[in-house]
Structure formats: C-alpha cells, structure tokens
Structure 1
Amino acid sequence: MKIPLLDLKAQLNLIEKEVKEAVNEVIDSTRYIMGPKVEALESEIAAYSGAKYGTGVSSGTDALLVSLMALSIKPGDLVITTPFSFFATAGVIARLNAKPVFVDIDPDTYNISPDALKQWFETHAEESHRVKAIIPVHLYGQCANMDPICELADAHGIPIVEDAAQAIGAEYPSQSDPKKAGSMGALGCFSFFPSKNLGCIGDGGMVVTNNPQLNDKLKMLRNHGAKPKYYHAMIGGNFRLDPIQAAVLLVKLPHLDQWHTMRQQNAAYYDENLKDLDVKTPLVVCERNHHIYNQYVISVPENRDGLRQFLADNNVSTEIYYPVSFHMQACFSELGYREGDFPNSEYAARHTIALPVYPELTREMQDYVVDKIREGLRYNA
C-alpha cells in the first residue's frame, strides 16, 4: 500500500467539474486581473473568518509582507515572533530590514509561548519601545494562546499580525467569546498554497482586518501603492490575487468545514490508535473542533529520522515541519542567537514528524500507517 502525505487528486475528483467550469468562466470573461471573483472571495473569506474586510494577495508570504508594510514597519524596528514556523514568518521581517526577535514555543502546542513573550518584555524593558509588531503563528491548524498575547500587546500598544497560514477556520475559545483565526489581531494572514486545507491551484493568500484604514492601505499596497490608477501615494508592490485562483477557492470554500471535520476524525483515530506507542500525539488544548489539522504532527523521543526512513521504505510519506529553527538558519546568524537559546523549538525540530491526515484518507490506510509506525519503532529501538 502507498500512502501519500497529501492526495490533491482525490480532492479534485470530487469537484473537478465545478473547478473547470469556474476557471473557464474567468477565461471567457477576459477579466484576468482582479475583478468580481476576487471581490467575492474577499467578502466570503472575511465573513467566514469573523472579520469585516478581506484583501486578496498573491501568496501567504505576501500577505505577511504587505501586512507589515501596512503597519509601516521600517529598518531597525523589532518584530517579535516564534523561531519555529515556515520561513516566510521571519523572512518578511528581514526583507523590510527590520529585526526579527524570537521567543520560544510551548513544548506541547508548538505555538509561541505567552510566558516566554512576557519574560522577554520583562528582561528587555529598554528595548520594548522598538517593538512595532508581534506575529504569533497558529501552527499546524491550532490557534496560539491569544488572550495573554493580546493582553501583553495591548499593554505595550503593539499591533498583532496573525500568521494563520495553516489555520483558516480554526477557533480560539477566548474568554470573551470564541474567535476565528485571523480575527483577533490588527491583521490576519492566510495562505492558499495547494497543500493548505483551503488551497488553490497555484499561489494565493488573503489578509483580513476589522480596521477600515488598514484595509484601504492594504488594497493600495498590493497594487504598487496606487489610488487612483497611476497616482502613487506610497510604494507598494504587485501582490494581487489572480482571479482564476479566486474562482477555484470559491468552489472549494463551501466544502471547507466538511474537510475540517474529516481531518479531525482522522486525527482522533490516530490519537486512539497511537496512544500505546512511544510517540507523543498532538495536544488538543480545548475541543478537537478548534483544531483544523492542516498537519498531524507527532513527536518521536528517539531516532525520528530512522522512523521516517522506515516509513518511506514502506511507502508511507511523511514530512518534517520544520527541521531547522530560525535562530539556527545561516541567514540569521548575524542576529547573534546560539544553539540552546530556544530549547523547545530545537527539540521540536529534532523530534517531530507529520503524518498523512488529509480528508480522503481511509481507515485502512490509517491502520497501515499505524502498523508501520509500530514496526518502525521496534526496528529502530
């Protein structure tokens, strides 16, 4: 049996007719830049996420970049984030010649630790005025612990940019009321990369906000800072979302909650069937339906790489998200961090592995994965 990490063809088979019709509609319209499909998606994603406004952009990376630009992040500013995420989270900070500042993750959720964030402000009081944004990442589909993060940010007057690239539709049980990922900060960023729960057929992203001024600024920045056309109040970029991608996403969006549920069911099945093995399954902080499982990530205490090779030899695809923490990346060496500075992130990079969890996965396929994990643990003992 061969188990891929993700099977996009299985998903496409269910909606292929509608997807092709939507794409052909855009082709026939000759509206190839922006237009009604993009506007419709912006409205629907904003409503789905509990925000007032949406701005379609060219990728999840550009969603983060244009968000920091909208906040006027400039050279020398500090932006605090996690050292354990996809590279774009920190890369966009450096692209603006601002300085990434890392604080360690919670060892159970792999999200940024509110305690570590609080400790940074307590030990760097003289630098806190230079912090112009905080970027918590809702890693793997589970929201960071946002209430204490928002309290800290509010106390210091610092805007939050949520990196919700992996978490569209995830919920956070805030003390006030449940909130959707992307709606809790000044700006929320989504990725529609094909491997995401809501993925297009190329690159795409979205920024949501409840702030009308930021929304206006985002829409200018994604189009070279122009408003009206050819009149530039600021310097932006070409960050526009293609209408073909918007059309595909509009077809997929009505299915998203069902796909989340199927992933949650697959995760629950893994939890039950892996509980007696020497692996750590993902912690469900609140209720399972708050976690959308863009990835199902286990931690292997010994010889993670040996287990991964055994699974590969037995046709089970896996991935490591992520093998190197930001502070250990060569491009960030000038920041002065050293091995040991963020032990939770470093441990996660050495021990975690993502298993297939996509909606179309069958119980027979999951049983095979579990059996091979059991065999692999014995083989590598």
Structure 2
Amino acid sequence: MHPSSILSYYPTYSILDEILSYSNYDTLNIYIDLKNNLQTLYMQHAIVNIVETSLKSKYMDTSIFSSLISFLAFHKMYAIRRRNLKLNFFIFFESGVSYFHTNLCRKYKLNRKIDDLYGLEKEKRDLFFKILQNNLQLVESACNKIPDIKVIRLQNLEADFIPYYLISRNLVDTSPNVAHVIYSNDHDMLQTINDNVYVFQKTMKGVKKIVKKGNVMKSYFKYETDFPDSYFPLSMAIVGDQGDCIDGIKGIGSKRLEGILEDVVKMTNDINSLYDNVMEGKPIFVYNTDNSQNKYINMILEHEKTENLVSRNLKLISFEILSRFLDNPTNTEIISKKNHIFEVLQKDEIAEYESLNRALVMNRVYLEEDALIALYYNYNGGYT
C-alpha cells in the first residue's frame, strides 16, 4: 500500500500557510494523535492488504511506520521551502485500557474494541495485531532518535490529553512566535484550543478545516451564541459523549443546553472554581433560587446530587482535571506516567542518519526515497 493510503491525514500547504498567517510565527509545533490519524488502517481493505503482504513476504509488514515517516517528511519539506520555519513533532498514543477512565466508568470507550476484524480467522487477526504493535514499537524507538521528534506512548492511560498538558504546563516553548497545531478528529481536542493553539481536522470525506480560539462551541455544538471555549468540557459532561460511551443527562441535548448554559456556569461561580471543587470532592454547584423554576437546571442539580454525574463526567472528559492529577500524583501508576513524559521530553539521544538508515534497511524497513534524510535536514542547508 502507498504510505498516504495508510496515514492520509495530510493538510495542504495552503492550510499550513493559513495557520502561519494568523501571527508572526517562526516555529510550528505539530501534535499528531497517531491512532486517530491512522483511521484508514482499520478499514477492511487496509487490514487485509497488510496481513496478506506479511504472509506472502514472510517478513513483518512495516508500512505503518513507513507511512508516518513519509507524513513527517512532507511537513519537513514544507518547512525547508519556508526557509526560516522551525518544525517540531510530538507524536502521542496509548497502549492498553486506560484504567484512570475505566475505574470511573466501566463502559468507557467500550465501543472502540475491535474483535472480529471483518471476519478474519483468528490466525490472521492475531497477525494483524502483532504487526500493529511491532510498528508502534518501531515508531517509539526509531522516531525518538530523529531530530525534533518526540514520541510519547502511555501504557494504560489515554494519551489524548498530552498536547493540553505539554502546552498548559509550559513543558514546550509557548512563546508568541510558536504555533501549536493538533492533528486530530477527536472532538475532545477542542478543549486544548487557546492563543496560538489550533486543531486541524480532516474528515473521512476529505473535508479539511482549522478550528481556532473562539470557535469551539460553534464548531462542535453549532451554537449561535458566542459561548467561551472554556465552557466546552462542562457542556460535554452534561449532554454526554456517546462516542466515548459517556452517558449524559437524559432529556438535555446540546440545543436544550444552549438556553440554560450561562445559568449553569453561574452556579459554578467560574470554571476554575468548578475544577477546584471536582478535585477536592466538594459540591460543584451553588444553588440559585432564581433558577429553581427551570425544569432542566433542576434535572442537572438532581443528577449531580444523587449520582455525582457531572463531576464524574468531568473527570472522564476534562484535560485540565487529568493534568491536575499528574501535577500532584497520588499513586505510583500516575507518578510513572508523569515521569515517562518528562523522560521523553528531556532525552536527546539523536542517531546519526547513516546508522539509523542502515539499521532500518537491515531490518527490512523500506521507506520512500529521501523521506528519512529529509527529516535530518537542518535550516543551514546541511544535515544534522
């Protein structure tokens, strides 16, 4: 398979130009939600092709890794043409069940399990998952040795909060000259948007768009009202997220919520107070008699009082809350995840181009011509 048919989340150069036009950016940080960007991989033709190729060649298929290298090289060539543009990649994904989330909600993302793989017999299913894991291991081990690339793989903790965590905790350069672009269709990523932080979305139908600050609620809920972006996690906690198997309050959908959202937010005092109270296990709503006659506000209050439904959902949805758990970890599992993130960011073991290329060839990892060497190109006209 051609690399772009596996990882097809390519922007156009005009979209990248548009992002750079928003301000005087000279650095572009690209955050790649790898499993989300590899959605094509879970289509029948791709699975069958990868399995059959491995069976015929007697060697493990590495086209997933190769497709990522071509994808990164595409962006590097863009940066080279822009001459003074600095480019950094942050690739993130998880392995295994996210215990933080499933301990709160057993059916969290239960719909994401892939079992039968379009009726493939067990031997071929097992082979596909082995190929997938080998490729992900190759991504982690090889890409972390290439200049300006960081790969963060979390075991048993969902990794989609990584861009939010890195940016909000200033673990990456957040100077005004740096644009941060998250490549993902996962709507949870919208809560990361802020000054200089954008989300690039590409649908399965090929529609490409940039979501930027001030457009989060309109982009997802299609609201007419100009609600602040910061209301997004609370709104999702109330209406639920069927894509992640998170139940909301029955009878309150996005349209109904639009008419009462400002009043609901007022009952929290403010969004930061809301997060403080969730973390401390305190009541998150201050009862306001002015709203006592509103049926739907009373429904929200009742579900929170009897089930802690909104608080629980915020723990499942909010990147800020998960980030606060990492800020002050209370168990060894969370401590190890935090330590791993910092280790990846601080590690600077870059392999020489020749030695990495030779190792890949010896292991029968075949790349598009000049894809790897493009990633070693620096901005002084030479190679790192």
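Quick note: the coordinates plus some simple rules give every number you see, no bench work behind them. For clarity, every value in this text was computed on a predicted model and none was experimentally measured. Cβ atoms are built from the backbone, for glycine too; each structure is taken alone.
Worth pointing out:
- Read-out mean count of other Cβ atoms within 10 Å over residues 28-35, computed value 23.2, structure in 1, 2: 2
- Structure with the greatest value (metric distance in nm of label points 7 Å out along Cα→Cβ at positions 140 and 340, set 1, 2): 1
- Here volume of the Cα convex hull per residue in Å³, for residues 180-355 alone was derived from just one of the structures 1, 2, and that gives 170; the source is 2.
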